[in-house]
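Below you'll find the structures, each written out as structure tokens.
Every number in this text was worked out from the coordinates using simple rules, so none of it is lab data. Here the structure is a predicted model, which is why all the values come from computation and not from measurement. Cβ atoms are built from the backbone, for glycine too; each structure is taken alone.
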Structure 1
Amino acid sequence: MGLGRLGQTLTAREIFELVKKDLERVEREISLESVASVDAVTTISRYLQDGGGKRLRPILVLLASQLVGGVSDGTIRMAAVVEMIHAATLVHDDVIDIAKTRRGRPSSNAIWGNHTCVLAGDWLYMQAFQVALRERNFHVLDVLIALTQMMVEGELLQLERIGKIEISEADYMELVDRKTASLFSACARLGAVMGTIPGAASEALETRLGEFAWNLGIAFQLVDDMLDFTSHEKVLGKPVGSDLREGKVTLPLIYALEEATPEERLLVGTVLTDGNYDRAPFAEILRLIQQRHGFDRVRERAQSFTERARAIISEFPDSPNQRAMSALTELVTERDH
């Protein structure tokens, strides 16, 4: 990617520099708001925060707010809120998936146990809403409540489909919409609402930024599910092939299964039944997806969503923040973890 000159895309470093100081404020806000009267909750919250992560969701809040007018104190709080909600979903996901690692470290449930982590995740959700409530803004609460309901419904739908091989592309896209894209969309909308110019973010502007981030979120998850098969454990931060091992049939496999032979479908079904690759080696599953063009089709699908996102953000006047948001679409599709 080119340097951040007029008309060119920004690099990852340049995007980070645009939000660096504000992101430091967000990290301090998260640390401050993650202190509970029960030590276990505080310890788990800080463990999650120290685990790193891309901070893509808070960055979306900050960039959208800057694009509208500037970063306010409310912007910082909303960026902290979405990251706390994201952390809560990760804690609950790891419990549901019986995960042992997260971002290259032992998962929180592997250390503190499922019961404690479920309650810690609940506390993080409630604390995020308490922080949001300080804005005294009903629209913000509407966005967050709708988001939380969508994400919980998505998790319930996924649980219903665990271990099932007959998952359609429409089923898959419904889950991605609820579990990932809806959060991305909410981040951009909240950033627009919190911009420093009062009333600058019209309903149409907020909606358009939400649509940009929704498309970005879809592309992000498509690439994520492809990397689950193609990346390496040290890079990914968790064992490769985890989704299928946990009973989740994602889009690369859905596409491959459309053209698979009965023997190949049996191979996939064996992993779903066993919950491991002992009888159906991971290399054979990988070969199946490659030979049936599963990865190629997912790349094309992800690219179509990033192109939609770029088209939407190109409607906004040229600026470093506008170019940063456009560049995010490239970073999402080109990443290796």
Structure 2
Amino acid sequence: MGNSGTCMRFLPAVAALSSASVRFDGDARARERPVGALLGALRSLGVSVDGDAVPFTVHGQGSVRGGSVTLDASGSSQLVSGLLLAAPRFSAGIEVRHSGPPVPSAPHIAMTVRMLRAAGATVDVPDRPPRPQAQANSAPQPEAQADSARPDRWRVEPGPVDLGTVDVEPDLSNAGPFLAAALVTGGTVVIPGWRPDSLQASAQILDVFTEMGASCSVGSDGLTISGTGEVRGISADLRDVGELAQVLTAVAAVASSPSVFTGIGHIRTHETDRLAALAKEINALGGAVTEQPDGLSIRPRPLRAEHAFGTYDDHRMVMAAAVLGLVVPGLSVENAQTVGKTFPGFMEAWAAMLRS
């Protein structure tokens, strides 16, 4: 699987429905990424699994009993989606309960639910009971309100699915560096096909860029974003848009005031420890990025291309470097080809944007 978190979390439940023993392996970083909660959940559903991390083997018996399972999905929303996607084929369906810190990238689970329903599956997402308040007359804090609005249970009934024609949304996180390009240069970029009804936290993406100084509008041509000549530092919880953390940190490093990003401790277990990588590489250019347990604080300083920007086999690090390269003359990027993991045409699209 190389270093594909999607493969290691979406395919084990499918393998359990097969009549084969399927061994999952990957590169050295894959061995450090969270998948144990998913494998434990499959075991509790009657699946035979050897191992708790990559490499592991799923011994398919042609069917999965299903039932109720509780897991901590705070490491990745894919731990929930990987179970839900296969659940209509389980004999008893599934009820998944999350127990632990908030699930990151929760809109992606909502997208999973929508796709299942579009294919004819019956999916129930019960309301989360309200948190008890510390004092009878005290109002809930904003963070508590946000957490209580996040589902922590999902129920999928067994039954047939009919995919028909599937309309796959564009990956909005791949648009992130282009949005950032408009902001840091004071230019204008148009992103065609931007869906205002997307479940990929599209509104929050635009809210963050707007707060940092961009002007955004969605029309028949798509999304038009323009820089206003000012890049402002902000404080923001990026839990639902963690894939943008690297690009936003690059923007914050050239802003006019400091920024603090929280809710992204989970990205330490992505393709690389993204918090540590960002701090190291931007600081090597003269920046001032400090790691926090759950995020980063960024204090803008003049940046100089005195070192090549390391990418750690991480496509999002290449995207962050591309943004910095617009304002740091002479910046070179190590292993830029790794961006092809999710965006094979990134370099061509980036060059075309700069020519237009």
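Of structures 1, 2, the largest value of distance in nm of label points 7 Å out along Cα→Cβ at positions 94 and 238 belongs to 2.
Given a value of 5, 23, 31, 25, 14, 3, 0 for P(r) over Cα pairs in 10 Å bins from 0, in percent, point me to the structure among 1, 2 it was derived from. It was calculated from structure 2. Ranked by distance in nm of label points 7 Å out along Cα→Cβ at positions 54 and 182, structures 1, 2 are led by 2, which has the greatest value. Taking mean count of other Cβ atoms within 10 Å over residues 206-213 as the measure, the highest value among 1, 2 is held by 1. Of structures 1, 2, which gives 20 when relative contact order in percent (Cα under 8 Å, 6 or more apart) is computed from the coordinates? Computing relative contact order in percent (Cα under 8 Å, 6 or more apart) on every structure in 1, 2 gives 20 only for 1. Source structure of the calculated read-out (helix-only ellipticity at 222 nm (-39500 (n - 2.57) for each DSSP H run of 4 or more, over all residues; to 500), -23500) within 1, 2: 1. Sorting 1, 2 by distance in nm of label points 7 Å out along Cα→Cβ at positions 230 and 246 from high to low puts 2 first, with the largest value. For which of 1, 2 does Kirkwood radius over Cα pairs in Å, for residues 278-325 alone, calculated from the coordinates, equal 13.5? Derived from 1, not from the others.
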